[in-house]
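What follows are several structures.
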Structure I
Amino acid sequence: MRHLLLTGLVLIFIIWLLRRKVSMTAVMPIGSLLLALLYLLPLPELGRSIYLGVASPKSVEMTATLALTMVMENLLRTTGMLKRMVTSLSTALPDRRMVMAALPAMIGMLPSPGGAVFSAPMVAQAAEGIQSTPEQNALINYWYRHIWEYVSPLYPGIILVAGLSGISTQQLFISHLPFAITVILAGAWFCFHKIERPQPEHGTMPADRMRQFGIFLLMSSPILISLSLVVAFKVSAVLALSGGVAILFIAHRYKPAQILMTLHESLSFKALFLVIGIMIFQEVLRSTGALAGISSFFAASNLPIPLLMLIIPFIAGIMTGLTVGYVGITFPLLLPLMGADGQPNLWLEALAFAGGFAGVMLSPVHLCFVLTREYFAADTAVVYRRLLAPSLFVLAAVLFPYLFYH
């Protein structure tokens, strides 16, 4: 009980700081120090935890993966490849509704904070001539922006789960895939309900559509190849992304000075320090014995573990509006409850991830939600009502990993 009270106090303090608009980059180290003080952790042990959080192979790999993703996103955007992806896909797809969904999904292939603001004007343009409301447009942009966050090894949330749990990104891809598929299916009904199919546009021949789709595949090949190498061929994410970035530099004939400038523009040290802060928090939790103590407490209680896996990340997701937020705060506490001998049960992990992400999607502080609602001048209450049903629908997809991994 003591471990639960102390860690609960730290979590409440972390959430309070986040609600006070303190950057999560600062919040996680503060939480680590508070935890160390409450447990009277000796300074040498605290120093060891900080060292492991910064310099362990797992931490280095996670940080490098995130940094390379930032560089690739910057290269695709500044070289005009991202814009060509959008224009070619708009021409290739015959149904405007498909374009409205595909554009934010395509932009969402690469993680970018508040990335929904890039696709919002594209969705608005694709919606011209279609009888859709601002609330529907906002929902489409917001909903389809987040398909890949369930499965992509390029997203910080998946990188962090893999690093914390020891589960490979390939296993996470497979166990989370039902959620991504259900996002597409739920969106097809809930997002486009009562939007009639527009009349097909004339003037674009099938051969032209195929050519434009080929251009889209070519422009998005750095992302698609990196994803394929990691998921299908089990290549290290660092190696796959390094190769993709190097090819882009070579293909666009970047000079050494341009490469250095791109690296400077791309890297967000705030985001990188956030990952390091979360890893330090996990190491401090382990050093204090809090993880083992909480695990023992819940093992002796009558509370269903699946209920804990659902509710705790969901609350953290709503409070933070960030995938790395709920993963970093709750997964170090929940992982010992997911299985024995350091082998987390994949369906419990999937339940915790899906529960937390449902909270993120419903969070009023989620940056993509705020930016999308403001762009379309949509009624917040209406968008929220429309979000509830598809969010529950996607959450129900946890039945699939339950059947395979329970």
Structure II
Amino acid sequence: MLFLRISWILLIPAILCGQEFALEDIRLYGQVRTPASVILRELRLKPGMPLDPSLLNTERDWLVRLDFLRRIDFLTRAVSDPDRRTLMIVVSEKPRFTFYPSAGWDALFGISAGVMLASDNLSGRRETLRIRARFGGIREGRLLWSNPWMAGSLRLFTELDLGYTGFRYLYDDFEPDFFQEVYRFRWTLGRRFGRRVRIGFRGGWDRVVADDPDALVSRGGRDTMAELGLTGEWDTRDWPFYPGRGVYAKAAVARTRLPDGRILRETDADLRGYLTLRADHILAFQTVVHIADGPVPVCRRVHFNDGALRGYRTGSFWGENSLTASLEYRLPLHYERNPSANLHAGTLAVFFADAGAAWLQSDRSGWKRLHGAAGFGIHAVWQRWVLRAEYGVNRGGRGFLTAGTDVRF
């Protein structure tokens, strides 16, 4: 088990007597491939600042949340000046690579299984790498690489997303069934503002191949669509992999040029909130909106995939625009949670209510016809890995099971 242990040892007894110390210096020990500057640039602590215990706690929690170190110890040591202290940060790094299994099931596409190779600090500068492969009803391959901080004080970030998805199009909105393959390329370049906000420009293209020419805009063998867009993100979650508190908001606008020269404009918004109640009970919600303006190719239609509307079979509704809202109450059965120590392990019972609508652009009131469902499930959490099984019942009294190795939000 990769396990991050935080030891908080603050040897400043005089603070308890009301005496205030200043920070003389910060020294790092234990890192091998990570330069000290990569860790220090994430800290707001600077020499000369007062050694405020609350600030030290905040900085410790932030390093933990970045999740690229295996162990972090904070200690202080007296120097020749009795009013000053040196802060020593002792760290050990995570292994360069980690493997994670993945699996899923839904009523339309059946069973899928795969594996992910992950690195959170590829070459020592906090570059992340994810290589995923999935097989079954949906075949998928994906490579995601990012560097969260480039160009020093400019605080730039960049992300690369390469993907392949292949499956038989079994949705009810197009007949007969056909086999579709989508090759995806996206590159994002942007800037960080503080710790919680990122804004970036995104460009790329999709190449769509189908064995039925009527499913393509060009009515040929393949479609190539170029995209430009702008994205923004605000994230205050305490632990992105299975949050207990905080807010996450993301919005994106994109302009896609279709093979026939027409333009598709899309707007997406995703808002999530988390609140920890007594005894680690978690109340979570999510609202997602997708709005299209212009001709929507078959491959871009909305079908509520990946359990976005639990209680209904994948593809039960389709459209060009969509709205979903979900509320979950996560009740620990046997669960140990301490984000500061990177400790997340156990099982939780989940009770949820989902609502959603998908409609065509020509249907101005389609968003009002929401379909609702409610249900229950269980989440088995082991650090970053979550095994999920959820059963939802829709308004017609029919139920569907969804399962996988991740959570919706």
remark   = Working back from 35, 15, 8 (semi-axes √(5λ) of the Cα gyration tensor in Å, for residues 180-251 alone, computed), options I, II, answer is structure II
key: Structure from which 0.98 was derived, Rg/Rh (Cα atoms, Kirkwood Rh), options I, II   = I
task = Have a look at I, II and say which one yields 3.8 for distance in nm of label points 7 Å out along Cα→Cβ at positions 68 and 100, as calculated.
result = I
ask   = Hey, FRET efficiency 1/(1 + (r/R0)^6) of positions 228 and 396 (r between Cβ atoms, R0 = 25 Å, to 0.05) derived from one of I, II reads 0.30; which structure?
value = I
query = Which structure, out of I, II, was helix-only ellipticity at 222 nm (-39500 (n - 2.57) for each DSSP H run of 4 or more, over all residues; to 500) derived from, given a value of -1500?
reply = II
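Suppose relative contact order in percent (Cα under 8 Å, 6 or more apart) works out to 10; of I, II, which structure was it derived from? Mind showing how you got there, number by number?
Numbers: I: 26; II: 10.
Computing relative contact order in percent (Cα under 8 Å, 6 or more apart) on every structure in I, II gives 10 only for II.
Computed from the coordinates by the stated procedures, all read-outs in this text should not be read as laboratory data. None of the values given here were measured: they were computed from a predicted structure. Cβ atoms are built from the backbone, for glycine too; each structure is taken alone.
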